[in-house]
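Once you scroll down, you'll see the structures, which are given as structure tokens.
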Structure I
Amino acid sequence: MWKEFKAFAMKGNVIDLAVGVILGVAFGGIVKSLVDDVIMPPIGLVLGQVDFANLFAVLREGAAAGPYSTPAEALEAGAVVLRYGIFINTVINFLIVAFCVFMMVKQISRMKKAEPAPAPTPAVTPEDVVLLREIRDLLKK
């Protein structure tokens, strides 16, 4: 059982998958920072000093009545909150990751097409056909 597991774990595909997952998690952190810290602040500034992380709607008041300035404050008061600003950030985050993955797959596909196809090996002629050809050639003489 241990040998089978070791053989499975050491296959190239499993190692490649593990490396891909680790790099994907790191890439996700970079994209999250890009969205939250670089892309959304200028968009919020253009839209009139809006911080998307603080966009929310109170569905039900909490123990302490609102208005609440942040979603964290509303949650602390026990209010039921719809945090659509964080959802917008997450959608933008997803779109950037999806676009990057699309571009990467596109480049890999382009590189695979550039490789020349190996020359086909000539088919082996069956023995009976070779024999018939020899007989034909002898009859012509």
Structure II
Amino acid sequence: MAKEYYIRVLGDPVLRQKCSKVTDYSQLEELLSEMSGLLAIRGIGIAAPQVGEPVCVILGKIDGIITEFINPAITYREGSIIVEEGCLSVPGQGIKKQRNTKINVEYNDRFGNFHTGTFENINAVLLQHEIDHLEGKLIIDP
């Protein structure tokens, strides 16, 4: 029987958990597929805890293409901007957040291959938002 994935909303305890690093990449296929399906319907980013899995996996529409980030870590930050963000797990609320305008991120792909990338503007904001989810932080938090 397949696990049922759905967007978890404010009040669900999984959203406040610090996520575990992925070590077994062979177990990611179903999770990534389900997250991609949910992201295709709405939003520009999604983190695994938002579908009930407390693991370090995020998907983001980077320049319009759904990109997978496993065990992402921000290694460099630059610039500052105040943006109004929304969140699938905090529906109906737009919250002003201060974010960096440029970040470097180290991450793995679904096969465990290591990557680094530089992300700017909306892509940087998106990744910071989703990486916050992996730490149990929501946009309503300071």
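Each value in this text was obtained by applying a stated rule to the coordinates, not by laboratory testing. The model shown is predicted, which means the values in this text are computed figures rather than measured ones. Cβ atoms are built from the backbone, for glycine too; each structure is taken alone.
Quick one: helix-only ellipticity at 222 nm (-39500 (n - 2.57) for each DSSP H run of 4 or more, over all residues; to 500) came out at -20500 when computed from one of I, II, so which one is it? All intermediate terms of the calculation are to be shown ahead of the outcome.
Numbers: I: -20500; II: -6000.
The correct label is I.
Where does the value 0.97 come from, among I, II, when Cα Rg over 2.2 N^0.38 Å is the thing being computed? The read-out comes from structure II. With respect to distance in nm of label points 7 Å out along Cα→Cβ at positions 18 and 122, the largest value across structures I, II is given by I. A value of 30, 47, 21, 3 for P(r) over Cα pairs in 10 Å bins from 0, in percent, for residues 42-89 alone, calculated from one of I, II, originates in structure I.
Starting from the value 3.4: which structure in I, II was distance in nm of label points 7 Å out along Cα→Cβ at positions 34 and 66 calculated from? Label of the source structure: I.
Looking at relative contact order in percent (Cα under 8 Å, 6 or more apart) over structures I, II, structure II comes out largest.
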